[in-house]
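Values quoted throughout were computed directly from the atomic coordinates according to the rules given, and no laboratory measurement underlies them. Nothing here was measured: the structure is a model prediction, and the numbers come from that model. Cβ atoms are built from the backbone, for glycine too; each structure is taken alone.
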Structure I
């Protein structure tokens, strides 16, 4: 239904939980290096439970390698804490790609600024930095499911 693109994630448990969410909604997961995660790590497998074997997953060696085969189009959305446009103002379609950065850095500013018309945020109270990465992905992907619920149900 969607593709989640994670740029330089650092925490195996987050990627495991995101993978599990992707399986549950029929989404694809692309992890783009650099990342310190060992994808045979038991923390990753524990967070993803037995769902991991069902995941449509690909690990990319670099952003350049990913973009060479997956150019950014008008259905890519970029999640950051640095903008004011809330994610619920976007109209998501099946097949959209949702981008998230690493837990410690987020998406690089020059990257999301290049597509600022599709940069989205999750509103939070003033003084707080960000949501947990796995939670943020879940919020975004389930908003996409909500908006495309009839199509989601037809694919189950």
Structure II
């Protein structure tokens, strides 16, 4: 599985630490930027790159986006076909987002999330399978039909 990761200037330092941890654990990490801390960058650019990559390869990839509040990234990412992004704020919530809603991009709010809790949420995000229960799949099918309309 390829992990596509991106962050703006507010999430840059957390992204760099997370990227190193994921690579050390053997994950293939594709860095969508930014590659330097640039106070003038726009979260939309990194969210779009990660979302496009995940949407194109949803069976073999996941995404992690990091900005200050998480709000801008999650809004932008969810504009892309076959993307289901959610802001992670607790281990239980991230578990439910993966298990029930098959979320494929985890968004982290760097202003409110420390490194260790971020790693814990990422571990849950990457290891929790979608449940495939009928009620959850039915809901995802409704979303897919709306995307295709």
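A value of 9.0 was computed for mean projected area of the Cα convex hull in nm²; which of I, II is the source structure? Label of the originating structure: I. Which structure, out of I, II, was mean count of other Cβ atoms within 10 Å over residues 7-14 calculated from, if the result is 20.4? Source structure for this number: I.
Work out the source of -10000 here, i.e. which of I, II gives that when helix-only ellipticity at 222 nm (-39500 (n - 2.57) for each DSSP H run of 4 or more, over all residues; to 500) is computed.
Numbers: I: -10000; II: -15500.
The read-out was computed on structure I.
Taking mean count of other Cβ atoms within 10 Å over residues 79-86 as the criterion, the largest value within structures I, II is that of II. In this comparison of I, II, the computed figure 23 for relative contact order in percent (Cα under 8 Å, 6 or more apart) is attributed to II.
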